Structure 1
Amino acid sequence: MAILKSRREIELMRQAGRIVYRVLEHLRQIAKPGVTTAELDAVAEQMIRQAGAEALFKGVRSAEASFPFPATICTSLNEEVVHGIPGSRELKEGDILSVDCGVRLKGYCGDAATTIGVGTVAPEVQRLLEVTQEALEVAIREVRPGHGWNEVARQMQCHVESAGMSVVRKFVGHGIGREMHEDPKVPNFVEPGQGQDIPLEPGLVLAVEPMVNLGAAGVKYADSTGWTVVTTDGRPSAHFEHMLAVASDGVDVLSDGH
C-alpha cells in the first residue's frame, strides 16, 4: 500500500531532489567525448558528499545480480537501458548516455534520471530523446488528484508508440520516500490484466521513469552479473525520470531544481 507523505516529508524529498538535479545538470555539462563513465561517477560522488547527502544506489542488492551495485550513479550507453556500471569506457561523439542518480538526505530519498546526447547525435536518436522526455512531460501534465494512474500511463504509451517507438515493460517506476523503492509500482504502459489502478491522491509521491527503445520493447541482461540491461535488438534506448508529488491542485515536481 502506498504511504502518503506529509507536507514536511515532501519538502525534505524536494531538498534531496535538488541535489540530484544539480548532479545531473553538472554531468550533462561535462559529458564530452573522451570522458569516461568512471570519471562522471567520481564527480557525482564528490558532489553528493559535499552536499551532506549519501549515494542511494551504492551497495544496493538485487535478486538478479551477483554483487551489490558498486557505483554512485548508473551510466547506460546507447543500447544499454538501465543499471549500467560506470567504468573505463570513454564517451564518443554521437553516443547517448542515460544517467540515473539517487541520494538520501535527512532520511529521505531523491531520485531522477536524464539521457544526454554526446556531441551531435543521429536525427532518429535525437528524436528518441525528445519522445522519451515528452512522455515524462505527459505524466507531469496529467497527474492530478481524483484521477487514476492507468489513464496517465495510457497517454504516455500512446505518445511513444505513435512515434514508432516502444515502451520498456520489464522495468517500471515506483513509489519513493524513506526508501528508494516503495509501493506502488508505476508502469509507463497499460495492458490487459495489469491489475488494480493507482488512485492519485494528495501526498502520493511517485518516481515516474519512462524507458523508451528506438526499436522493439524487448530487453535482457548484458551479462551474467545481472546489472546492465540492454535492448534485445541492439538499438538505442533513453530514460528520463522525475519525482512527482500529487498536490491538492495538480502535481509538484520534486526533482526539477526548484
Structure 2
Amino acid sequence: MIEYIVLGIAQGIFEWLPISSEGVVVLLGQFFKSDINLVDTALFLHLGTFFAVLVYFSKDWLKIISFKDNKRLKFLLITTIIALIVSYPIYGAVRNVKVGSGLLALVGFGLLLTAYFSKQKKKLNISDNGLAFVAGILQGLAVIPGLSRSGSTIFGLSLSKDDSEDILKTSYLMSGPVVLAAAIYIYLQDTAVALSLWPALLFSFLLGLLTLNILLKFAKRVNFFNFLLVFAGLSFLGAIIDFLV
C-alpha cells in the first residue's frame, strides 16, 4: 500500500513538469523492488492526473464538448489523432529500451533556444494546424521511456504566440484524450493489476490537482523568458534523473 501511495504522489507532482513522471515512477518502483511492470504502471497512473485535468479545467471541457470552443476542439482532435498514430507503433518497440534521457536533454536545449528567440521578440509564424501537428508528434514521441510529455509539448507550444499560462493550459488539456486511451488499453491488458492500483490513482489525482494550481499561478507571475528558462532547467534535471534509472 505504501509503495502505491508513493508512486501516486510522484505521478501527481511530476506529470506536469518537464521531468518524465514515468522515469520517476520507475526509479521509485525499483527502490521498492516492485514485481509489477513499472512501465505499464507508470502509464496507467496517468489516469489519476487525467481526472485532475478533467476537474480543474471542467469549464473548458464543457465548452469543448458542447462545441462552444471549436478552435480548441479542432486543435485537440488533430493532436490526439497524430499522437496516437505516432505512439502506438513506438510503444512496443521501446517499452524496455532506455533512450529518453538524451531526448529530454534535447528538449531542454530546445527550450533554451526558444527562450533566446523570445528575448529577441521573434516568434515563428506557424499556423494553428501546423502547431497542432508539431505538438501531436511530440506528444506521441513521449511514449518513449524517459521523454517527458509535458516537456515535449511545452517546447512545441512555445513556438506559438501564446503566453506561458496558455501554453501550460493547452499542454495539460492535450494530455486528456491520449492518457484516457492509453489507460483503457493497459486496463484491458491486465485488469487485475490495474484495479489494484486504486490507492496510487487516488493520490495521483489529489496531488495532480494541487500541482496544477501551483504551476498555473507560477506561469501568471513570471515573464515568458524566465518561464522557458525554468522549464529548460527542469528538463535537464529530468534527463539526469532518467539517466540514473
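FYI, it's all coordinate maths here, none of it is from the lab. Bear in mind the structure is a predicted one, so any value in this text is a computation, not a measurement. Cβ atoms are built from the backbone, for glycine too; each structure is taken alone.
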Can you rank 1, 2 by relative contact order in percent (Cα under 8 Å, 6 or more apart) and just name the one with the largest value? 2
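Which one of 1, 2 has mean count of other Cβ atoms within 10 Å over residues 17-24, as calculated from the coordinates, equal to 23.9? Walk me through the intermediate numbers first.
Details: 1: 23.9; 2: 26.8.
That value comes from structure 1.
Quick check on the output: 3, 18, 23, 22, 17, 10, 5, 2, 0 is P(r) over Cα pairs in 5 Å bins from 0, in percent, for residues 89-160 alone, derived from one of 1, 2. Which one produced it?
2
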Structure responsible for -26000, with helix-only ellipticity at 222 nm (-39500 (n - 2.57) for each DSSP H run of 4 or more, over all residues; to 500) calculated and labels 1, 2 on offer: 2
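Tell me which structure, out of 1, 2, gives 3.1 once distance in nm of label points 7 Å out along Cα→Cβ at positions 25 and 225 is calculated.
Details: 1: 3.1; 2: 3.8.
Of the structures listed, the value fits 1.
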